[in-house]
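Engineer: Listed next: structures, encoded as structure tokens.
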Structure P
Amino acid sequence: MILVTDNLTKMYGNRVGCSNICLSLGEGQIFGLLGPNGAGKSTLVKMLVGLLFPTSGTAQILGRPLGDLQARRKIGFLPENFRYQEWLTGEELLSFHASLYGMSGAEKKRRIPAVLERVGLGGKEKQKVGSYSKGMQQRVGLACALLPDPDLVFLDEPTSALDPLGRREVREIITELRDRGKTVFLNSHLLSEIEMICDRVAIINKGRIAAEGSLAELLAKTVEVEMQVEGLTAEIVTKLSALGSSLKIDGRLVRISLDGREGIPALAEAVVSGGGRLFSLEPRHSSLEDLFVELVRGGDGQLC
């Protein structure tokens, strides 16, 4: 595994930053972390890249414990809120970061032009960072993260300052990294981006992991069924209530949530055996947004 955490916890006095985080990421995978503001996303990322020390729990990155210098040389990181030295040119900024990584002169000459070109800043490397637009500064930050050709890349809101074209270009870069066997840890509040590119997703709320898995696994857990029924009786309503949750009735329209598709035939049987007339039955899988809202509004959850 590229990254494994075991009950990783960060406390700020009595306040929970992250609590008992258990995750595992494999090679060549895009992992998306979702959560509302203040849920603990950035706290978790900062622990993993060595900017914060955990209160308890353990983690391994690239087979080594947190903070190991050999592992950190193979990690790229784009923080959410960053300010680079405005008096440096884009090329000078990357040269400075290359020195921090301990890259040789030959590596600098090879990697700096390559990453600048890849993030769309080719030809702008002589301009000062202070003259860059917000989108260009986001791009040069991404270039810094990609500079050492890392095996594991942490991207904290990497498209926050980009226009739609820029967001698409960043998504292409992320999928290219996966295709090359790299692992990307994507921290974002943009559900559409997570749905488009992520192989696995975790939703964090109040410092705890509320759900984790592939999109297919997460969205298959809850199915909302919509039925058109005539002749509803108290008996039918009682049977339906026992089969699912969130039962809602509006005239002939009946909506109910199930834990999986396996319970759908029992709904039809409950209506017909109770003397009702079933005119239509349509299962609808929850969207990632539906799941996100349900988990965040529902309170705490934890998988470990």
Structure Q
Amino acid sequence: MFAPDRLTLGVFFPIEAFSGDQPTMLGQERLARRAEELGYAALWCRDVPLRDPTFGDVGQLYDPWVYLGWIAAQTSEIALATGALVLTLRHPLHTAKGVASVDRLSGNRLVLGIASGDRPVEFPAFGVDFEQRSALFRDNLRVVRTVLAEDFPTLQSSYGTLAGSADLVPKPITPVPMLVTGHSGQPLDWIAKYSDGWITYPRGLQRQAEVAAHWRAAVGTAAPGVFKPFVQSFYVDLSDDPDAAPTPIHLGFRGGRHFVLQFLEAVRSIGVNHVILNFKYGARNAGDVLEEIGKEILPQLAASQP
């Protein structure tokens, strides 16, 4: 899924074009298996605890741990990723239990994207102060990492005390990669030091090149010699006409596959390691788009890389 100087593609659930904020979620298991067969690197699952009709998108509807467990049973090799789990609205011990459970049951395929949360309406319902989410994010990540890595740890958090007489099981067989989404209220140097990678948003190519360069510089200072991937999302409405010129849509483009391939090669050249495709605003059937990108773009993208 991640390698220096290479670009892979993932896809967000729901693999569906839909209006409004709620997808049908029909046929997702079949599409997940097909994404794996076509060579996509990852399936991404969002975490939206409560519906806010003004936000415009509830993601894939289901609890992410339940849904990733279900999808894990339908697939065998493709990575399963959260994009992103809201750390601030979950007890960190429950988060760690979910991480370890899905990772073990899936055969060590979990990639944990994490965030501090961006929907203010959710926080009062969970009794969490929205203004304190940055500090809570840091503390919860510390707890999650500690209990996944250590046996019978002793630690103190805002939730209570783990005194070394109890332990969280199971443990992952290998460490689960944890990538921060957006800034989550943290400076870039903190993200470079305490995460395993960064998930950010699409921007114009020149601006994204600058952001990617800042990321590489921050990682070079915080973790010299360590590769930490740079990931972005990309909303795509793939035209029937492969030569169709691009026009902007929310956080992406409408255009033909020749443009999409050129765009992906361009973002790889500036240091993007993984692009997460989102088909929400598509005019075509998302399964057909998944198929066309898988057959026509993925092989060419792979052939052009070292």
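Engineer: One of P, Q was used to calculate distance in nm of label points 7 Å out along Cα→Cβ at positions 182 and 254, giving 2.7; which?
Structural biologist: On the way: P: 5.3; Q: 2.7.
Only one of P, Q returns 2.7 for distance in nm of label points 7 Å out along Cα→Cβ at positions 182 and 254, namely Q.
Engineer: OK, next. With distance in nm of label points 7 Å out along Cα→Cβ at positions 102 and 214 derived from the coordinates and found to be 2.9, which of P, Q does the value describe? Each step should come with its number before you reach the end.
Structural biologist: Numbers: P: 3.8; Q: 2.9.
The read-out comes from structure Q.
Engineer: The value 33, 60, 7, 0 for P(r) over Cα pairs in 20 Å bins from 0, in percent was derived from one model only; which of P, Q is it? Kindly include the intermediate steps, with their values, before the conclusion.
Structural biologist: Working: P: 30, 46, 20, 5, 0; Q: 33, 60, 7, 0.
Clearly, the read-out refers to Q.
Engineer: If distance in nm of label points 7 Å out along Cα→Cβ at positions 22 and 46 is calculated from each of P, Q, which structure is the one that comes out at 2.6?
Structural biologist: Working: P: 2.6; Q: 1.5.
Answer by label: P.
Engineer: Check the numbers for distance in nm of label points 7 Å out along Cα→Cβ at positions 118 and 262 across P, Q and tell me which is largest. Walk me through the numbers before you get to the answer.
Structural biologist: Values: P: 4.4; Q: 2.8.
Ranking P, Q on distance in nm of label points 7 Å out along Cα→Cβ at positions 118 and 262, first place is P.
Engineer: Still on this structure, I have one more. The value 0.93 for Rg/Rh (Cα atoms, Kirkwood Rh), for residues 134-189 alone was derived from one model only; which of P, Q is it?
Structural biologist: Details: P: 0.93; Q: 1.01.
Structure P accounts for this read-out.
Every number here is computed from the coordinates shown, using simple stated rules; none is lab data. All values derive from a computational prediction rather than experimental measurement. Cβ atoms are built from the backbone, for glycine too; each structure is taken alone.
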